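Input: structures, listed below.
Taken together, the values in this text are just the output of simple stated rules run on the coordinates, not laboratory data. As the structure is a computational prediction, the values presented were derived from the model and not from experiment. Cβ atoms are built from the backbone, for glycine too; each structure is taken alone.
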Structure I
Amino acid sequence: MRLIGLALMCLLAVSLPARASGIALVIANERHEHLRDARGAQGLLRLEGALTGAGFSVDLATDLAAPTMRAALSGLREGIERQRHQRVIIVFAGHVLHSGQSAWLLGTDARSPDLATIDDAGLRLETALAVAGQLQGGAVVAIADYGYPGSPASGLAAGLPDQVVVPQGVSLVSGPADQIGAFGRAAARPGTTVRAAAGQGRSLRLQGFNPPYLTFLPEGHAPAAEGDNRAFARADDQGTVEAYRAYLSDFPDGRHADTARAAIAQLENTPERVEDALALSRDERRAIQRELTLLGFDPRGIDGIFGPATRSAVAAWQRHNGYEANGFLNRDQVFELASQAARRAAELEAEARERQAEQERRDRAFWRESGAAGDERGLRLYLERFPEGLFSAVARQRLQEIEEERARAEALRDRTAWDAARALDTVDAYQRYLQDHPQGAFTEQAEERVDLLTGVVEPERPDPQIEAARNQEAALNLPRFTRVMIEQRLALLGYDPGPRDGTFDRETRRAIRAYQRDNGLSETGYMTQGMVARLLAEGIMRLFE
């Protein structure tokens, strides 16, 4: 940003209004090409409002190299000479070096100046003081001293010297940038002395002309009143909180101060700003969306983002409760919304408890009418009506027991019928078994026996080894208890012997042959004394594992 140059300096000398209170030049060198930036220096550009309001013709310049700084000061000198100004203000913010007697205000092109090159790197302070001295008694030079970053060359030191030779009638004020800004605004107020203005900052230093009672601008200074009006008009034109605050900063006691404060209050109390001031977190916004949903005002999602749908839901809730339906919440409305949602949640919980109690009453009543008797039809009716009811587990357990009892009874009838058929060992007996028990456990054996008895298949010639094994097992005369243990042991070893009932049927023989094959024994399907001892011994040993 460069707001001033040689061309602007020429204009400065010919374009000043005749009614101007004075002339002001503000140079803020914040960004440097080779040195560390003087951060905050450009804040002094905000002095324009106060100085313009006081009737000063103000030129602003920022980030000037040394030659341009000298050109700007030359333009200021010509303006002072050509116009009948009563006052001059020169403000500089940036890096400063001194040699004990002289001081230089550095340009943004300064590198690492020494005594031989310092005049090329900056503007001599005494030159600025001499230009200001053209208006003795009405001249102020203000320096926001940022010192010097790094180590200065031999013969130079950072900042201003302890004592500066100030021309007669010139006031030199130095200190931090923020306090220089406060000084400038105070000096622009009519009826304020330079001494009083310098009192705005504890770190400000005032040297040179310092009359105790002479004000910089007289009380009731007319251009200041006009500047007050113009400054407020600009602020009112922008219509923002920032603009009104800038006006009050320059004219805290201005004729429009009350109006500006009222405008700020009105702007800050808009629904948007009121809600923004609550600084609602994402979780708090989600909670508000849940509360709206609970009350029947759908925000179309609970994501913590107040989009159009949420704003519509808020507006609907506000309208329902007699508030202005603007879609933005204030603190009282947030509390009221939360309170209503809590009450509604309690109501819904009570309603849910009542529904649950009523459901349980119907559940218990139907159980007494159907499943409590324990019959299969009643149990199935109950589960059809209340599949997850209070007694559903009891009903399913009882049905399982009924089905197991039925299965055991059917297995017993099947076994009894098969034993009867085997005892008769006739085609009619086997066919009667197959007719009565088409899905029985012995249908395959019955069909094979029928085929054999009817001559469909020829009887196998007995294998002498098999016959010997059968006779050998028969001679063992194994009791039923031992047979059951043998079947159980075969099952544990992974050889399925069928029902563990002590009857060595086809499945049992198949399991015995598989065991014999896996253990290198003759595959006869019949037990030997050695196999019995081995299986029972292994079973007993397993008990101790």
Structure II
Amino acid sequence: MAKEDLFSKLNIKDYNNQLEDILENKSFSESTKNILLNILYKMETAYDDYKKVKVQVASKKQLLEEIIKIIEENCNEIEIIKPKLNGETKLGNKKYIIEKDKNKIISYPNEKNVFYALNHLSQNKFILDSKYTIIKDPIEDLLNQGYIIEKEEIIRDFDGWTWNIVSDDIGNYIYNLVYQNIKILLGNDFLESAIEYNQTADFITEFENKLNEIYSKDKKYDISKLVYEIAILESIKNDKNKKENILNIKETLGKELEQMENKKEYLQKIASYKKVIGRDIKEIDEKINNNKLLRKSFIEENKLLEESKRIFSLSEYSELLQEKRENLLKELDEYSSIMKPMNFVKKKTEISKKYELLNAIDFDVDFNIEVNRLLMDLQKKFLKLLNEKFKNIQSKKEIAEYIYLFRYYKLIYINDEKQIKDIEELLEEIRKTEKHLITKACKLKAINILCQDIEKNYELTSKILSYNIIELEDVSLEFKKHDKNIVLTIYDDDTIEDSIIYDGNEELNVKFNKKIKLFN
């Protein structure tokens, strides 16, 4: 253990030196440089607790190197604003401001706020293929914001001693919850590999394939469609233009799908489009190969344009025609491809899938209500899939990790007041899933059985696993008789975390007036 501590100190010293070298080439004030060095120190100090609580996290090395890279490559200026007694500063009611075009941060002199701002200056980590059209931007927003919210957590909720979730600093609760759903089900390595290979990997295909590979292929448990629907609604709920655009896309897809139902008529239309494109290409070829026709066309088209938009020269006009020709050839190839039987079926399936996705969303109700409906459906299916995952647990180490993961999940905020564990609609599924987990833990002798009555044992253990104690292995329990009741005192190491008084009719599996550990 002493050796590990020594190496940890050496590593943070190396990173401090690396950051100091970078800061020498930045025109930051001394106080700003100290804030940045303190951020590194706080990350290093909080990391072990952060990892213990979340289980699935990036390495300390990766986190430290990432923040240093942002400071070096994405941050040119940090303006520190001193708070005023009357509260009136250029920040207004904001904690920080990002000027991304200038790579500039304006912030109060606070490590947490500067850290948040730095993360929002970073480049997007998740990039989807443009072929995904309607879900590309929404899913990118969800993943990239979810990623940032998680990175902020190491300083936001951990101070090196305690775990205290600062709910009002989370930002987008929906993105955070869905991102954590994906991470818990598929693992941190899956998301990290999607970042590493974002230019070549197909995230959507990998996401759907991974879900099918690990979990039931039963469509009633499919969560991918719900993730896409939530992302779309979140991206457009505060933007009328995006909503109109999505509705127009939905209408266009519906019409095309309707046309494709009559395959013969649809293919005849495609054939007629091809003829028109063929004629346009032939006309361009004639102009390009005949200087007289080219010049005549150049003059005629320029007459139709406003003076400020006229084409500068004949050579420029020729280049524009060549570009138009290439685009027409691509369009011609696409139409030719669609006319092939297998490709027709493939295209129809793709359009149908996109239309069904949009058609499942109710765009006429309040978006907050619709998002909440979809989110609850997602959580219920998430919990069912988690149950499947628990079936494969074989060791004490695995069960301990999943106890931590499930505890973390229950404490995720779904809005600024309520956590997952407080949502009435989810209590039945939470209970079912956690009961499965606790039963498995008892069978593997990872945790002590507190009560012979299965239901009471579950209730007590579940209660204990709802506290934000960092090291659950440090939890001690002491049962005492008090009149007709029993008092359970819960200790975090030697500190009293809470006391529970309950009816003492149940047969306990532990001795009174003696501390026992929850974990074996």
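Some observations on this one:
- For the structures shown (I, II), FRET efficiency 1/(1 + (r/R0)^6) of positions 376 and 400 (r between Cβ atoms, R0 = 35 Å, to 0.05) is largest in I.
- Highest-scoring label, criterion being mean count of other Cβ atoms within 10 Å over residues 120-127, among I, II: I
- Relative contact order in percent (Cα under 8 Å, 6 or more apart) - structure with the largest value, from I, II: II
- Which of I, II yields 1.56 [Cα Rg over 2.2 N^0.38 Å, for residues 344-423 alone, calculated]: II
- With distance in nm of label points 7 Å out along Cα→Cβ at positions 128 and 472 derived as 12.5, matching label from I, II: I
- Winner on FRET efficiency 1/(1 + (r/R0)^6) of positions 40 and 304 (r between Cβ atoms, R0 = 30 Å, to 0.05) once structures I, II are ranked, highest first: I
- Structure (I, II) behind the derived value -0.99, -1.24 of log10 I(q)/I(0) by the Debye sum over Cα atoms at q = 0.10, 0.12 Å⁻¹: II
- Here helix-only ellipticity at 222 nm (-39500 (n - 2.57) for each DSSP H run of 4 or more, over all residues; to 500) was derived from just one of the structures I, II, and that gives -17000; the source is I.
- Label whose coordinates, when semi-axes √(5λ) of the Cα gyration tensor in Å, for residues 360-503 alone is calculated, return 31, 19, 14 (choices I, II): II
- Each of I, II could give Rg/Rh (Cα atoms, Kirkwood Rh), for residues 64-167 alone, but the derived value 0.98 comes from I.
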